[in-house]
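Structures given as structure tokens follow.
Bear in mind that the values in this text are calculations on the coordinates, not laboratory data. Because the structure is predicted, anything quoted here is derived from the model rather than measured. Cβ atoms are built from the backbone, for glycine too; each structure is taken alone.
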Structure I
Amino acid sequence: MGIYAEPRFLPCGDLALSVELGDDINREVNARVLALEYLIRQQSLGGVTETVPSYRSLLVYYDPFTVRWDELTKSLRALCREARPEVLPPARTVEIPCCYGEDLGFELAAAARKLGLQPDEVARLHASTDYYVYFVGFTPGLPYMTGMPERLEIPRLDQPRTKTPPGSVSIGGIQCCIYSVESPGGFWVLGRTPLRLYDPSAADPILLRAGDHVRFRMISRVEYDAIAAAVAEGTYTPRTERA
């Protein structure tokens, strides 16, 4: 069905509602979700306390003592008519350095065998494209990204691991993600970035945002260690461009 002609409002307890804008996972629906979130913030919509985007919907937290359900849904319905990709500010492209294979990308060789490719070809293909961040979730700062080459589409692990190191650059199904903290996981780990996807001590603790574009840059282990040291000292700034 794609994009809904009219948004669907679903109650989520007594402090939130979900605004569903479509039933497909695609960039057009997601861009409308992000545009709706942007408009809510721009207009400081009364009673709204927080918003959380997903693939095709926006979770809107609100204060029921400030705004009633019918008032809020009326305002949101009006904003949905304006929520188009062109209202969004220019997107960021963030460069993510990644060291592929060996102990950092400890599943690269196994993924390559399953895909019928050589490990260096998997790494080259993975770093050759532009990725789009649908949303951030599962753990703080973990981005779910689309844009992976079809040749790298791979089923998730039959047996998810109980621990995945932070910074692990991974693929599963048709998506790519970067683990932000140590956590369980079922995506194949191809490499690791020395950047911190989640740093609670930083002024802006989350590196990537929904709507960002990501480009991976292949680096050696020597460069990985050098960047990791600079990150630890607080002297490294990822390369970022605006569209």
Structure II
Amino acid sequence: MSASPPAQPDLSHPDRKTIRSLFNAISPKYDFLNTFLSFGLHFYWRRKLVQKVTGWQLSSERSILDLGAGTGKSLAAFISAYKFERVVGCDFSESMLREAKKRLPNQVNLVSGDFHELPFPAETFDLVTGSFMLRSVQNMTEFLLEVRRVLKPGGKAAFLELTRPKNPFIWKFLYQPYLRFFIPFFGRFFSCHDHAYQFLSQSVQAFVEPEDLKEQFDSAGFPDVSIEPLSFGAASIISARCRP
């Protein structure tokens, strides 16, 4: 009797150590694969995130914290559109931060840290943002409370995340096959890593619906949560202002 093929690991909710090792492994190819696997849409999504935030009339915002800063693309988009006095990027993958350092100006402070225990004093930032990192959060309530802690009263939070289209035709015949087959195959082919893009595929499929996050945001001190789907819901901007 032939042996059964080894079961694929469940990477829909990996632990922090596993996520860090996955991102450390793919950091040299991360930007290329982001562009290839999203068909370049991540540039448009990041522009929409920046437009969303700058549409809030950032007349008083002088400090920004980008969580899951990765290779620094989102921070680069923000600082090209708005003049901040203090710019900080935080990521727990030091390999990613080394890539970000090549892209960002020297005045940007890059910090290695955990989302759940942010290494910053209370009421430090006017704006906290993050792109494609909510799926890596292990405890959403703990995370949101930390975001609320480091924000100044009345501060703003805005996150860009990969989500699932609501249209059943697009989901069943386009996006689900794309997640299940296209991303893992080409991610593995170009990154030469077995599981990094399996994590991307499985975590998107398992991620909570953005609308279901509203109650968690509100409980953490973020009323009036706004959800803006992009590209038929393939990505979403989740934004809110914390209570003064």
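Assorted remarks:
- Answer label among I, II for the case where Cα extents along the principal axes in Å, calculated from the coordinates, equals 68, 38, 30: II
- Among I, II, structure where FRET efficiency 1/(1 + (r/R0)^6) of positions 173 and 205 (r between Cβ atoms, R0 = 25 Å, to 0.05) as derived comes to 0.95: II
- If helix-only ellipticity at 222 nm (-39500 (n - 2.57) for each DSSP H run of 4 or more, over all residues; to 500) is computed and equals -10500, the structure in I, II: II
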